[in-house]
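Nothing in this text is a laboratory measurement; each read-out follows from the coordinates by a stated rule. All figures in this text were calculated on a predicted structure; none of them were measured in a lab. Cβ atoms are built from the backbone, for glycine too; each structure is taken alone.
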Structure 1
């Protein structure tokens with residue numbers, strides 16, 4: 001069995017509103033671990049033949065579902081000369097922290113016909129042995145989010161790089177309303193191993209995240225291998241300094 005450490009945070013330490021801090025801390029304490037995809041799929045579909053297919057069961061192995069811990073109503077209106085995104089059911093400080101609109105800037109948006117937005121719940125996964133983790137759309141779950149958007153997939157080795165997983169997605173229409181309900185599946189997390197994965201909740205590893213964020217900022221869009229080596233070199237330099 002391989003232990004994967006999972007942390008979830010809303011960065012409440014940056015918020016000034018006492019009522020919002022208490023609310024966010026309560027979510028952080030009580031949010032459930034991501035659930036096994038196989039458990040969710042079997043509960044939703046009884047005696048469906050593809051559930052017996054070994055190719056499918058192998059795909060679902062060590063795949064987990066992250067579900068929204070809160071209700072979020074997102075409205076999008078993007079045109080040639082404007083980009084507006086708002087929520088009518090969450091407070092502005094929360095919106096500012098978890099809704100990422102940087103992808104709508106002209107420099108990053110490019111000429112895509114699909115608005116790109118992020119929801120950042122600061123999910124962080126760590127492991128003490130080499131383990132490739134992939135983020136994919138929740139294609140076996142049907143809700144307004146999965147129907148009206150497409151999550152951008154990605155993968156990296158969580159033993160060699162520590163960063164929160166942001167749910168970045170394309171909205172399929174330039175004008176859209178998306179109602180995310182608490183408990184709706186947002187994306188899948190798959191671990192590339194034949195050994196059984198067990199998730200354990202930990203406190204958010206901010207020091208590790210901050211180091212990786214700085215290394216990334218120093219060399220944006222470098223390859224993953226470059227990032228892995230840069231973190232390894234950084235750790236060696238710290239060890240050497242401590243030994244002198």
Structure 2
């Protein structure tokens with residue numbers, strides 16, 4: 001488990017974000033969703049857990065980040081207020097047919113319902129817009145409670161034979177990541193420069209109180225989205 005203090009964990013997260021930005025075209029450092037022409041009809045499904053931001057925060061993302069990017073290259077897929085989410089822990093990456101079964105879903109549901117309520121609620125702070133090989137994401141820091149939560153879920157998934165099949169920038173430092181755009185083609189230098197211009201961007205904090213386990217496609221489309229379970233983190237005085 002992580003034993004970071006609050007300021008130490010945030011500093012480690014910020015250092016990782018800077019490293020990711022410096023290696024934006026490195027496709028070997030983590031798993032990325034392959035580009036497709038029409039994400040709305042993408043039939044590839046994943047099994048993952050997320051936190052949905054408050055409506056007011058989602059509106060801020062759309063206004064401050066998505067609209068300026070869409071004005072330059074509208075052909076990419078841009079997330080709507082109802083699609084935006086923060087990934088907590090992946091279980092199975094997208095595939096068609098899905099690489100998980102109804103029995104896998106039941107096992108993951110039981111695991112998440114047993115682990116998540118034992119962990120304290122916490123907050124995310126978003127302040128960076130980062131280009132990735134096939135997408136652009138708002139990234140940020142969190143309270144250190146995120147680390148033990150993700151690590152216990154990861155260990156539990158391995159224990160029940162559902163080891164996470166996604167690779168990450170780091171297996172010890174975890175980030176607040178909210179995808180805002182998925183590329184339909186290689187973005188232009190002008191588009192990438194706009195990302196750099198918008199970042200850093202002070203988007204503020206959102207609380208992490210409930211984690212949802214769900215099945216969905218890469219854009220979390222309501223058409224494909226099925227909520228398996230919603231698990232409340234332990235309430236604290238701060239949240």
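Things to note:
- Comparison of 1, 2 by relative contact order in percent (Cα under 8 Å, 6 or more apart) - largest value held by: 2
- Read-out FRET efficiency 1/(1 + (r/R0)^6) of positions 50 and 90 (r between Cβ atoms, R0 = 41 Å, to 0.05), computed value 0.65, structure in 1, 2: 1
- Origin of the value 1.2, where distance in nm of label points 7 Å out along Cα→Cβ at positions 106 and 162 was derived from one of 1, 2: 2
- Origin of the value 47, 43, 34, where Cα extents along the principal axes in Å was derived from one of 1, 2: 2
- For the structures shown (1, 2), FRET efficiency 1/(1 + (r/R0)^6) of positions 26 and 42 (r between Cβ atoms, R0 = 25 Å, to 0.05) is largest in 2.
- Comparing FRET efficiency 1/(1 + (r/R0)^6) of positions 82 and 226 (r between Cβ atoms, R0 = 25 Å, to 0.05) across structures 1, 2, the highest figure is found for 2.
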